[in-house]
Structure formats: C-alpha cells, structure tokens
Structure I
Amino acid sequence: MGYDLYVITDAGIGRGRSHAEQAGLAVEGGADVVQLRDKALAPRDLLAAARAVRAVTRAAGALFIVNDHLEVALSAGADGVHLGQGDLPVAAARAVVPSDFILGVSVGNAAEAVLAVESGADYVALSPTFSTGSKADAGPGRGLDTLRAVRAAVPVPLLAIGGIGPANVGEVVRAGADGVAVISAVVGQEDAAGAARRMKALIVAAKGGEVPC
C-alpha cells in the first residue's frame with residue numbers, strides 16, 4: 001500500500017460533510033490513505049467518527065490513520081496514528097502498539113525526521129511544506145530545499161503537507177516526496193471525488209506514469 005494521495009478530513013473545511021462522507025469521496029477519487037483529524041470532538045464522538053471512517057476505508061482498501069489520538073486509533077481498528085512534535089513520543093507509542101501498526105510523525109527539518117525514524121516512525125511528513133490556511137498553528141512553510149534535505153536524511157516514506165494543490169504537487173513529488181497530504185485541495189472542493197482523482201493523476205504523472213488528460 002502506497003502513500004501517493006493522503007487525504008485529511010476536516011469538519012471546518014469539508015463543506016458540511018461528515019468525516020465519513022469526506023472519506024468516502026476521497027477514496028472514490030483514489031485516495032490511498034485517509035486521516036481523521038478533528039481537534040474539537042469529545043473522545044466518545046471522535047471514536048464514533050473513527051469507526052465510521054474505518055468502515056469506509058476498509059471497504060475501499062485504503063489505509064486509515066487517526067490524528068493525535070492513539071487510544072482512539074487502537075479502539076477503532078485504525079491502521080495507524082499520526083503524531084505531532086508535541087504529542088506522545090514515537091518511542092512510547094511504538095512500545096504499546098502492534099508490530100504492524102503505522103506510526104507517522106510531522107517533522108520540520110531533517111534532524112527531527114532522523115530522530116522520528118530512530119524512535120520507530122514508519123513515515124514522516126514535512127509540515128508545512130508551504131504556508132497554508134488549513135491549519136492555523138502550522139507556521140511558515142519549510143520549502144522544497146528542506147524537503148530535499150529530509151529526503152536525503154531518512155529511508156522511510158516522506159510526505160509533504162501544507163499549501164499543496166494541483167499547481168505545485170508535481171514539483172513537490174519531483175523534489176522527493178513519496179506522497180502528498182492534503183485537506184483543502186480535496187475535501188474543501190465541491191467535487192471532492194473529482195479533486196482527489198485529479199490530484200492522484202498528477203502525482204502518478206510526476207512519478208513518471210502516464211500524463212493525465
């Protein structure tokens with residue numbers, strides 16, 4: 001299973017759709033991974049949303065990742081959890097999860113990426129690659145030079161997140177990203193499935209596949 005198109009659900013950006021509805025449109029358009037992200041839901045409601053998204057992704061054969069909340073990810077039967085620099089340490093998470101459970105980590109530079117991998121991360125995500133309005137706390141964009149440095153520093157899959165859309169996804173992939181994680185570019189669009197399909201085609205083309213029409 002690859003990480004080409006990694007779609008993050010968002011209650012505020014998702015045009016009034018539930019997390020499960022956003023996930024359904026994302027996988028319809030070819031998303032390889034769906035991450036459930038919601039900073040506002042109570043744990044009980046987040047678990048319910050996670051179980052609903054799990055059902056969608058399982059039917060589609062896509063990976064399902066929960067943002068931040070390891071206990072919710074485990075309870076919902078998710079494939080993994082995504083951790084930020086201020087969340088549970090990767091090594092602590094690795095010590096309590098099944099061997100095939102995916103641990104993803106947001107990083108801001110090569111040093112953080114190396115530490116994450118040494119601690120047990122299965123993939124890293126440079127966040128934010130470009131400045132973005134989708135995450136108020138994201139900070140300034142790191143840029144493609146940092147992306148290249150992270151690519152050179154770690155052997156695990158590298159994702160780029162933040163400010164990525166159809167206009168720049170090709171250059172991000174060519175700079176070394178194995179995949180891109182997006183919010184607005186897919187779930188924020190009226191035709192979310194179509195937006196996902198277009199992004200997936202552009203990623204494949206940038207990797208040397210067939211150029212999309």
Structure II
Amino acid sequence: MDSTRRERPTADAVGDQGAADEDAELFWERLYRTRRTWDARVNPLLAETAAPLRPGAALDLGCGAGGDAIWLAQRGWHVTAVDISTTAVERVRERARDLGVADRVATERHDLARSFPAGQFDLVSAQYFHTPFPLLRSRVLRTAARALRPDGLLLIVDHGSTAPWSWNQDPDIHYPTPTEIAAELDLDPAHWSVLRADMPRRQATGPAGETATVIDNILLVQRTA
C-alpha cells in the first residue's frame with residue numbers, strides 16, 4: 001500500500017466497513033493489474049535497518065511489487081509477503097520463483113482489516129502502509145507488534161511530506177509524526193521499547209524518473225525479551 005492519507009476512521013466509515021473493504025480490494029487490484037512496470041527496488045530504510053541483522057522470519061505488510069520481500073529473501077530471510085491484491089501476491093510469488101528464492105518467500109492474500117497472517121516474526125516491515133480507504137491502522141500495527149518474537153523489530157516508515165508524484169496533493173494534509181504514531185499504538189513500555197523515532201530527509205525518485213527531496217517518518221519498535 002502506498003498513499004498519504006492519515007487513518008481517520010469515522011463511525012459511519014467503520015459501520016460501513018464491508019463496502020469499504022470491497023472498494024479497497026478493487027482499488028488495489030485494479031492498480032496492480034494495470035501497472036505496466038513494477039518497481040521492485042527495496043525501500044532504503046528497510047535495507048538500512050535489516051542489513052546488519054541476523055536473518056530470521058520476516059513479515060512484509062502490504063508487499064506490493066515485492067521489492068522488500070525479494071531483497072530480504074536474497075539475504076537469507078524467510079519472508080511472509082501479504083497484500084490485499086491477488087495480482088500483487090501472485091506476481092511476487094512468480095518473481096521469487098524466477099529469482100530462485102521461492103523457498104524463502106511465502107505469499108498470502110489478506111485484507112488486514114479482517115485477517116492477519118499467523119506466526120511469529122523477527123522483523124515486521126510496514127513501509128508506507130496507508131490506504132485511501134477507512135482502516136484501523138493502529139489496530140493492525142498493534143497486532144503486528146504482538147506477532148514479534150522476543151527482541152523482534154517492528155519497522156514503520158511513513159510519508160512525512162508530499163512528493164510531486166503523490167496522489168494526494170492536499171496542502172493541509174497532516175502527516176503523523178513518529179511520536180504521534182507511537183502514541184496511537186499505545187504499546188506497553190514493559191514489553192516494547194522505541195529504538196528509533198525520527199524524520200530524516202532523502203532524495204527520492206518518482207515513477208517517471210523525477211527526483212525530489214522527501215521526508216520519511218520512522219518508528220522502530222523492539223519487543224523486549
């Protein structure tokens with residue numbers, strides 16, 4: 001998933017969750033069916049975080065084109081890659097097979113508003129895990145935190161600025177800070193600790209090759225032993 005709308009569920013939106021879920025599935029399925037080229041690059045902040053880690057079990061929430069899942073698998077991780085789009089998970093499965101890492105990539109289709117993959121993980125990655133549809137995002141991310149093994153990491157990377165190619169160019173949009181995201185998760189500090197909460201800038205490349213300086217909001221949480 002990759003958009004820029006902050007989670008703002010209303011009573012009406014939550015009450016009509018069934019219709020919203022159907023719309024979300026159709027939106028992401030249409031996106032991946034019609035996308036002519038697939039950006040399979042790893043997200044740089046995931047690479048920065050995971051590179052020094054000992055490979056284990058990883059969960060990629062909203063895997064999209066699979067760049068993160070494939071990168072992790074090529075470095076020895078066993079990855080569960082999930083997305084709401086059937087086309088996305090099928091193509092990630094195909095890419096994993098073509099690149100010789102099919103034995104380390106398991107793909108599952110999940111509407112995370114309704115279901116969550118089973119298992120425990122050493123790393124859960126939520127890269128730009130947003131949607132233009134109602135989603136109780138904090139609930140999903142709390143579930144992800146509970147799925148961590150002791151010493152496991154939850155990496156949340158969100159948009160902190162509007163890129164020229166972003167679908168939402170609303171000048172009044174509010175990007176929640178890492179501190180606000182941590183407050184929304186409301187994790188017990190006796191069992192989870194925040195290792196990183198910052199807002200670095202970087203040069204990013206858009207779908208047409210254009211470049212711009214963007215801000216990422218990063219929250220890295222560890223489950224204590």
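Each reported figure results from applying straightforward, stated rules to the coordinates on display, with no laboratory input. Note that the coordinates shown come from a computational prediction; the quantities given were computed from them, not determined experimentally. Cβ atoms are built from the backbone, for glycine too; each structure is taken alone.
Structure notes:
- Label whose coordinates, when helix-only ellipticity at 222 nm (-39500 (n - 2.57) for each DSSP H run of 4 or more, over all residues; to 500) is calculated, return -11000 (choices I, II): I
- Highest-scoring label, criterion being Kirkwood radius over Cα pairs in Å, for residues 83-186 alone, among I, II: II
- Origin of the derived value 28, 13, 7 (semi-axes √(5λ) of the Cα gyration tensor in Å, for residues 163-202 alone; candidates I, II): II
- Which entry (I, II) yields the derived value 2.0 for distance in nm of label points 7 Å out along Cα→Cβ at positions 75 and 147: II
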